Structure 1
């Protein structure tokens, strides 16, 4: 089951600031997540499906088990932060992992399975200079290694990842993908009792901001969208089954038959019983 944002507890396995001038001779696959934040210059990354151009202020995340190859200009090196990390810390499993060529990659060595909720494919973000600032602070903390530096670094990296999840991906229209993800979630879980706080934790936004964002792009509230999903399911049950109003209300997560009937009438203009009679 995919984790939600509240469960994210990233662990940095390795980090440095490097001057990239020599291209990889062949593609590699990493056993953990890789984040490249470009501080100066320009380089490129070849993935399994495309070639991506990285410029100062951009950031690239490569999930585990995805082949990639970094390409640098020998005469114009790029300065970039390199962070190898896992989404959660497993005690006794904090070592760094060297990547392997795809032919020698062993999936059983991955410290954790990639999570589909967090960067399931190589993802490029342009114009995110704030990420460079956080990366610089992360590197400073790791070099000083003061008390609680692991905990502080995990918190900083979590903030960085959640911030990137809010950003439009390179080449995307600036409609937040979180709105589409939220619609899909509400459709799949319309029967459940979902609170604004639980959605906020799951998607990494303040509940008020998440509802405002959804309203801006979906032109309705999150609660109304969930009710519409329930009523669509109710219409199907009214036509295709002989379930009672109480059974349908219970099945779809309404607090009572009267709540179900009131919501149905408000959204459809007729009572559930009249709808059933008119469709048969």
Structure 2
């Protein structure tokens, strides 16, 4: 296991977390670890479940992500940021839910059991876990990935999470049984092939009372959910999916505008309270 970056080569022009000392502390918490592939399961035509093992697996909180190095792909120069789907601390397992969209993720989809994968982790902040109240977890598209880890932790802490999953078709609903282990789960599909027809913001479960909302998915969906939460005075956190490169706040390509100024999503996010964003909701 290697430290991410020595303090004496801290990039001087990077966006720091509050100050240089805090930024160095952030970096020192990050690790580079060579994992071993234990499973690579294709879930549908463009999504895989990649399971990695390491005896050095660090603590990972719901909502954090990892940066995966892609070897043997000449056209892939940058690591790929991937949401953490779940972890099994007792067995040293890291579960990644990966959508195949280009050369980098296609190469990850071709990994074989026993292959080595270098991972930078854990990255970013995490969802807050409320002490009480009724939480609603909303995931759309690939944004469903972190909701499994989050719902499992919430149930372990005595909460009764409700999960609302939105997809285009019923064929895009993946790992259904796993989510239903930890939460009451509802579904929407755009074509009406499973669950209620329409978008997550149109589902009848939103007529019920919730104290907290946690959301990840396409930005247009998250803004619609944020509008609903704002109108109903519900605490709401969203996971932004801005384009990322370095994962440590040096390249600035993932910057988002907030009420406190510009912030790097990879270090000061990806989780933000909607009240801190400048969204027009």
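Please treat every number below as a calculation from the coordinates, not as lab data. All of these numbers come straight from a predicted model, not from anything done at the bench. Cβ atoms are built from the backbone, for glycine too; each structure is taken alone.
Taking 23.7, 77 as the value of Rg and Dmax of the Cα atoms in Å derived from one of the structures shown (1, 2), identify that structure.
Corresponding structure: 1.
Any idea which of 1, 2 comes out highest on distance in nm of label points 7 Å out along Cα→Cβ at positions 36 and 180?
Numbers: 1: 2.5; 2: 3.4.
If we compare distance in nm of label points 7 Å out along Cα→Cβ at positions 36 and 180 over 1, 2, the biggest value is for 2.
Which structure, out of 1, 2, was helix-only ellipticity at 222 nm (-39500 (n - 2.57) for each DSSP H run of 4 or more, over all residues; to 500) derived from, given a value of -5000?
Values: 1: -12500; 2: -5000.
Of the structures listed, the value fits 2.
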